[in-house]
Structure 1
Amino acid sequence: MDNLTRAINPLDNLIAGFDRALRVVGGVAKASRPNPGALARDCELNDQEARHSAGLMRVNHVGEVCAQALYDSQARHASSPAMRTQFVQAGREEEDHLAWTAERLAELGSQPSLLNPLWYAGAYALGTVAARMGDPQSLGFVVETERQVEAHLNDHLDKLPPQDGKSRAIVEQMRVDEIEHGSKAQAMGAAEMPLPVRMAMRAMAKVMTTTAYYI
């Protein structure tokens, strides 16, 4: 029986991972916390402002698709229960972001990126590579990722229409959560990413954010 269990578990894990990927790229996400935008004042946006807000929120939604892939891959390849727990917990909070941004896109009459399967696959591969390098490097990858995400969320708060209170409330809560995730990873012993790696991550993020705004 033990041999059979060991033979089945990898297959079960593969099926569970594939199911999770399908749900993420298919836009099936359930938030465990209330949407911060629910209590924000809903002001009228003209067509241009609505398209701009939708473009920015689509970028944020793609970021959350990537976050799901990253945290899932890093949790699966973590070397300790504590590391695995940290990645799983962060992934759950990121799923809130995924649901919130999807809901806001629908309210704006728009849709998620058509390239979400590509974004997910690429992020999963990166997360696996980071995890295989060891826990300090995996945590360092989280710290640098969250640092870059925080920067682009700050940029979005500057670019969103001032009257778009719903989108702004969502982005602000996302920013708070991302800072916390980075701080926790740092406290667990994150290694500093080498400059070439940080530059490559910024370049890839630039391609993703520029493309996702439109597609």
Structure 2
Amino acid sequence: MSELQAQVNYEDMLKAGMHYGRKRTVLNPSMSRYVFTIKDGICIIDLLKTQVHLKNSLEFLKKTIKNGGLVLFVGLTKQSSGSMKNLAEAFGMPYVIDRWLGGTMTNFKVINARVKKLEELEKDMKSGALEKYTKKERLMLTKEMDKMKVRFDGLKKLNRLPDAIFVSSLKESALAVREAKRMGIKVIAIANTDSNPNEIEYIIPANDRSKRSVDLIVDIIKNELTE
């Protein structure tokens, strides 16, 4: 057993509900190889295979970051937004949570220009440069800045196209994955049994609907990358 697999406690994975897949009726045939059995109509994920693929994904992430690569962390589900944001910030990486902005990678120049605009507004706000405007104009600029922060705050570190993206749910990140594929960017993803694993390079077969499951995976990744 590898050093990493020894750290991924099987009992912890079970307690987190990482093995619970989706209903048999929505099983993607390509995910069948990651299913251990079907119980009461629910697909049960083979956690031994999850361990192996988690190790492969981690090795790729480690190598990418060690070589100065840029990884975009994407957490679009309520179960993952907080932990994915924390993971990205821990390593000074960009992130997208809650909602994917179409064109983040395929129309990078336009998105990047909006990020720069946000940074300029924030700089002007701190320096007092906005004092030349009327109270009403300042209020409007502040509202605009707040809206932009929700959309673009996590992209400030995205000063170029990423070398890889890590998504917390393959099914819920279809647009992000499509853009990554179009731009030749590698994808690492937590994938439930209703996903298409053929779309990505690195899969972590696991329950993406359980916060405990996603948090455990994120914690393992964070600990490994810290080391």
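For the reader, a short list of remarks on this structure follows.
- Answer label among 1, 2 for the case where P(r) over Cα pairs in 10 Å bins from 0, in percent, for residues 107-202 alone, calculated from the coordinates, equals 14, 34, 25, 16, 9, 2: 2
- Rg/Rh (Cα atoms, Kirkwood Rh) derived as 1.05 - corresponding label from 1, 2: 2
- Parent structure of the calculated result -14500, given that helix-only ellipticity at 222 nm (-39500 (n - 2.57) for each DSSP H run of 4 or more, over all residues; to 500) is the read-out and 1, 2 the choices: 2
- For the set 1, 2, ranking by distance in nm of label points 7 Å out along Cα→Cβ at positions 75 and 163 places 1 highest.
- Comparison of 1, 2 by distance in nm of label points 7 Å out along Cα→Cβ at positions 51 and 131 - largest value held by: 2
- Label whose coordinates, when distance in nm of label points 7 Å out along Cα→Cβ at positions 99 and 195 is calculated, return 4.4 (choices 1, 2): 1
FYI, it's all coordinate maths here, none of it is from the lab. Remember, it's a predicted structure, so these values are computed and weren't measured experimentally. Cβ atoms are built from the backbone, for glycine too; each structure is taken alone.
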